[in-house]
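Take a look at the structures below.
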Structure 1
Amino acid sequence: MSSVIAVENLSKKYIIGHQKQERYTALRDVLANGAKRFTHKLCHPFAAPAIDPAHEEFWALKEVSFDIQQGDRVGIIGRNGAGKSTLLKILSRITEPTSGKVSIKGRVASLLEVGTGFHPELTGRENISLNGAILGMSKAEIKSKFDEIVAFAEVEKFLDTPVKHYSSGMYVRLAFAVAAHLEPEILIVDEVLAVGDAQFQKKCLGKMEEVGKQGRTVLFVSHNMAMISNLCQKGIVLKQGGLLFQGEMSEAVLAYYQDNRNGERSYNQHGSKYESENAKLLSAEIIRSSESDEITIHDDVLIRMKYQLKKTVDGKCVPNFHVYRADGTCVFVVSPENINALPPGDYCADCKIPGDLLNEGAYFVGMALTSYMQSHYVDDYYDPNALMFNVVDPMMEGSSRYGYAGPIPGVIRPKFVWNVRNIE
C-alpha cells in the first residue's frame, strides 16, 4: 500500500504573550520605548533582536514524523496539550507548520470544530453546495449525494434556514454528513463528535468504518478509548508535542496507558465539565489489594469515586462504573442496588472487582452519576477514561496456564470450581 500522508520532522511554534502586572502604560512610555528600540537598531544594525520577556515560545509539535497508508483508520491519542488538534489543523491546511514537511495525496475533508468550513449567513442547502465545491466536487456529484446528506443529518425542516440559527448538535450533524458523504480520500475528525447525542455518535462511527472499508483513510482524535479502539486499527500517541508511539491501536492504547499511569485523579481543575446542577465529580482512585505496582489476575481491585450532591433529587442519584478493555470491548457496567435518595453532601462510592475474574491486559474505568427522576433520567457527569490499570499474570507456580505461555482469549478469566474424576 502507498502512503497517502507522509509527515517528516513536523514542528509548530507559537508565541505566547504574558500580561505584565505593572502600572498603567502611558503614551509617553510607548514613545520612549519606541525611541530606544530605534536608537539601538541604528547603533547595532546586525545585533540579534532582543527577546521580549513578556513573550514565550511554545512548541505545540516538535519534529514529528510518521506515514499513514491508504485505507488506514488511525486514532490519534494523547493528553490535553499533546499537540493532537495542532497536528490535524496542519494536515487540514488550516495552519502552516513552522518547519518540516507534509505530503498528502488526495482530497481532504475535515471536521475539527463546530461550524468549521460553514458560512453562518448561508442556509444548510447552500453550505452543502459550498463545501462540495471547496472539496473539488462537481455540481453533478454534489447533487447525487445531496439527499443522502440531508437524510443522515436529519435537518430536513431547517435546510433553508441560515446555519447561524442551528444548535451545536445540528451544526455537527450537517457538517459531519457533508464531510463523510462527499467522498474525500481522507477524512479527518476531531473530538467534535462529542457534541452529538449517543445515537448520532453511533451512526457517525458506523459511517467512518464504512468509509475506511471503501479504501479511504480516516484520522480520528478522541479521548474516549473505547470509541477510538472500536473504530481504528492503527494508533498514534503524542506526548508534549512529540511522537511517543505509532503502531497497532491496541498497542498504542497500552503505550498511552504505560506513560500515564493514573491510579488517582482529582477533578478540581476541570471546572464545570464533570458536574451538573445536581452533582459534581470530585476524585477517582484505584486501590490495590497489595503494595506491588502491578495488579495480578489474582488481586482484588477496589475502584473509588468521590462526588458531591448539591441538592436532594426528586428520585435518586446512582453512581456507576463502566469498565472497558483496551480494544474498546465493554467488560461490564455496574451500579449499587437499592440506593435511596440522599441529602446534599460529599459521598464516596466503592466497588471491589474480585481477583481471578479479569483477564490480562489494560483496562479503562469510566465514572458516571445518573439521576433517576419519576419520568426520566439524566447523566449528571461521565468521564469515560477516569482511570486506567493493567492486569498481568505472574505465571508463578500453580498458575492455571499449565505451561502455556501465550495470550489466553476472552474478556474475563474467572476461576471456577472444577471436579475431574475417574468414572470407571
Structure 2
Amino acid sequence: MTAMPIAPFERSHATASTDGLLPIYRRAPMELVRGSGCELFDRDGTSYLDFASGIAVNALGYNDPGIRAAMLAAMDTGLIHVSNLYHTAPGAELATALVARSFASAVFFCNSGAEANEGAFKFARRWARATGGPAKHEIIALRGGFHGRLFASLAATDRPAYRAPFRPLAGGIGIAERSLEDLDALLDAETVAAVIVEPVQGESGVRVLEPEFLRGLRTLTRQRGIALIFDEVQCGLGRTGYLFAHERYGIEPDLLTLAKPLAGGLPMGAVLLGADIAASIQPGDHATTFGGGPFVSSVALHVLERISDPELLARVREDGAWLGAQLGRMVRPGSRVRAVRGIGFMWGIDVVEPAAEVVKRALAAGLLVCSAGEHTVRLLPPLIADRQDLQRGLSILAAILA
C-alpha cells in the first residue's frame, strides 16, 4: 500500500512569530538586554523603571551582587543537577530554613507555582483519603482565584476564557463564592478534602481578602477536618510586608504554596506541609526531576535569608502604606482612576479605560506595569525599591493618567 505524502507545512498556517517561539504571549515590542537595581534596559539603551518585577518574581531587582555571588558559589561545586535519587545539602538546608520560619514540618520542591498547587491538591487528597475514605476528595476554590494553567490548577482558576478551550478539566474541583455563608453550606466534611485560597487575589485585580473572612474560613475548615491551602505564589515571600501573607491574619494553613521570587528568577516552586498532612505522604506518591536541585536551592536559600530580614519587611509595610496613600489621591471626581486596592508592594488601580492601554502608555513613558483584568493596572515593584523609586513611578503614572 502506497503511503500518502505528508503535505508540506503551509506558511499561511504558521505563527506570526519570526523567532521560532510559540506566540502565546503578546510581548512588548522592545528587546530587554540587561538590568540593574529596579531598572531594565533595551537593545537601544532605553531604560525602564520596573514596577512589574517579572510578575512578582524579581524581588531583589536586577544584577544583585548577593544573588550573583550565590550563583558563582553554587557553580564552584560543579553540581547543577543530580536528580532526587541522591542526597545533596542545599535542598535540605533550604527546606530546614522554610520549616524554621513557618508552620510546616516538611517541604516539597518543584519548578513553578502551578506545579506547587497541583502537588498541594494531591497531598490534600492523599491525606483526606487516609482520614475520610475515597469520598473525601473534592477541592474547593474561591471566586476570583487564580491557581495556574495546568489541568487541576486551571479547574480551580476562575477564568472562563482560560478554561473553555481545554474542557474537560480535572474533576472533583469546584469554585465557590467568597462568602462564609455559602461555604458553610458547601463544605461537607464527608466529601471535601481541601479549600484553596489566595490571601491576596492577584490576577483578579489585587483583591485583599478580609481578615474576618479568612479567619472564619480557617475555623470552618478546622471544625470539619478539611485542609486549608493558602496559595501565596504571588503574594507571599515579602510582597505584603510579611514573609508569608497569612501572618498578617494571625492564622496558619495546612498547606502553603510558594514560587515566583523564591529562587531570585530561577524556576522554583514549593509546597509547605503541616505535620498531619506530611505524615500521610508515602514514598512514590509524588515526584519531580528538577525540583530542589543543588544549584537552584543554593540561590533560593540566599534569597530567603534576604527576604526574611525584618528590616526589609518593615520597610515594605511602611513604604507600601505610603504608596497606597499616594495612589489613593488619584481617586477623585473626574479622574480616570476609579479605585485603588492593595497592600505592601502589591497594588491594583481600577481605570476607566482598558488596562492594556495604560500599560502601553506607561511603557512609552519608561515604566513597566502589567494588568490584572480588563480594567485593572497592577503594580509589583521590586522589594528593594526605595521611596525615590516609588515616587518616580508615581509621577509617570500620574502623567499618563492625567
Structure 3
Amino acid sequence: MTRTTTTVVLGAGHAGLAMSRCLSLRSIDHVVLERGEVANTWKTERWDSLRLLTPNWQSRLPGFAYDGTDPDGYMTMPEVIGFLERFASFAGAPVQTETTVSQLRATDDGYSITTNQGTWTAPTVVVATGACNVAALPSFSNDVPAGIDMVTAAEYRNPGQLADGGVLVVGASATGIQLADEIHRSGRPVTVAVGAHVRAPRTYRGRDIQQWMDDTGMMDERYDEVDDIVRVRRLPSLQIVGTPNRTTLDLNALTSIGARLVGRFAGINDGRAQFSGSLRNMCAMADLKLGRLLDAFDEWAIEHGIDPELEPPARAAPTVVPDSPLLGLDLRSGEIRTIVWATGFRPDYSWLDMPVLDRKGLIRHDGGVVVDSPGMYLMGMPFLRRRKSTLIDGAGADAHDLSDHLNSFIDGHVDALV
C-alpha cells in the first residue's frame, strides 16, 4: 500500500516532534514515522541514572515548556520521556509508531519512503533520526583480547551489569566522566582514557553554566557566523552533569575519588593498550579554554551591570595530571575486566538510497537544507543552525526556520505543477 502526503518526518524524538508542530502551524499535511515509540531513544538507549545536562527551564519546544516546581533541576529519563509524550499529545503530532524505514530514495516528483508498514511518497522529507544511532568505535576495538567485556554508552545501564574488577572508560566528555564516576563509586577501579575534551563548571558565580551561555547569546550563535563550522560541529560535549546538588564533575573530581587518568587510547599492540603521551597538553588546553570562557562571562556581567549582584569571580584549580602517566597497559593481565566505550556516536543512514553523504558518512547540508536534494531537510544534528541545535531547547528555532524554507519550497513546487 502506498500513501501520499506533503511531508514525511522521520523520527519522533524532540527534533521530529518540533518539526511536526511547526508544520501543523503552517497547515502542512504530514506524517511522522517512528521506528519504536515517541521518545524511543530516550526510552531504550540511556543509562538508568542519567539526567538531562540542561536545567528544566531550558526544556522548551514550540508552544510548550516545562511548568513544574523545579525549574533549576535536571529531568530524569522518565521525566524527559513524559515531557516529550505530553508535547506530542499537545502538538497533535501524527505519529505512526513501530514503523521502520528500509529505504528513502528520490523520485521524479519528490521522495519514496519504504517501511515495514507500507510506502509513503511526498515532495518533501525531513530526516530527524538523530546523531546518536550507532556507537563510534575505533577500528582497534576488534583487537581487544578475549575475556574482556566491552560495553558502549548506548548499552550501559548501571554498574551492576559489569563484571567485578577494573574498568577502562574510553572518553572524557560528558558521558565518559559520568560513567567513570558512577562505576568507580560502585567499587570497581576505573581508568579513564582522556582525549580532547571541553572543561566546564556546572555553576559559575552562582549561576548555571547553561544560564550564562543562554544569556550571553552563545547558544544562539548561528552556523553561518562561525569561521570553521566543520570543526565546531565535531567539538566534544561539555564536561557537565545534571545532579540535584548541581555538582561540578571534571577530571579533578574523578582523580579525587581515586580514578586513574591516562592519555587518549591510541591502539592495541599484541594485547597491550597504547595511550597517547598528550594527556598533559590535552588538559592544559582544556584549562586554557575554560579560563577564556569564564573571562567572557565576567566581561558580559560587567557590560550588563549585573557584576555586583553575583558571587565573586573564581577559577578552578588546573587539571591535576600524573607526573608519569601510563603509556601502556597489558590487557591480558586481568587488571581490566571491562572496557566502556564513551567515544561518541554516528548516525545510521543505511536506509538512505541517495548520493547525499559526504566522505564521513554524514548528510551534506547547509543549515539543515540538504545539498543537491531539493525538498529534503535535516534536524537534530550538532550545530545544525545554532549552537543549541541538538538540545531540546534548540529544536524549536531550527524547526521554525526549516519549516519556513520547506513551505516556500512547496509553494514553488505547486506553482511548477500548475
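Brief remarks on what is shown
- Origin of the value 2.3, where distance in nm of label points 7 Å out along Cα→Cβ at positions 283 and 323 was derived from one of 1, 2, 3: 1
- Origin of the value 11.5, where mean count of other Cβ atoms within 10 Å over residues 75-82 was derived from one of 1, 2, 3: 2
Where a number appears in this text, it was derived from the coordinates with a stated rule and is not lab data. Owing to the predicted nature of the structure, the values given are computational and were not obtained by experimental measurement. Cβ atoms are built from the backbone, for glycine too; each structure is taken alone.
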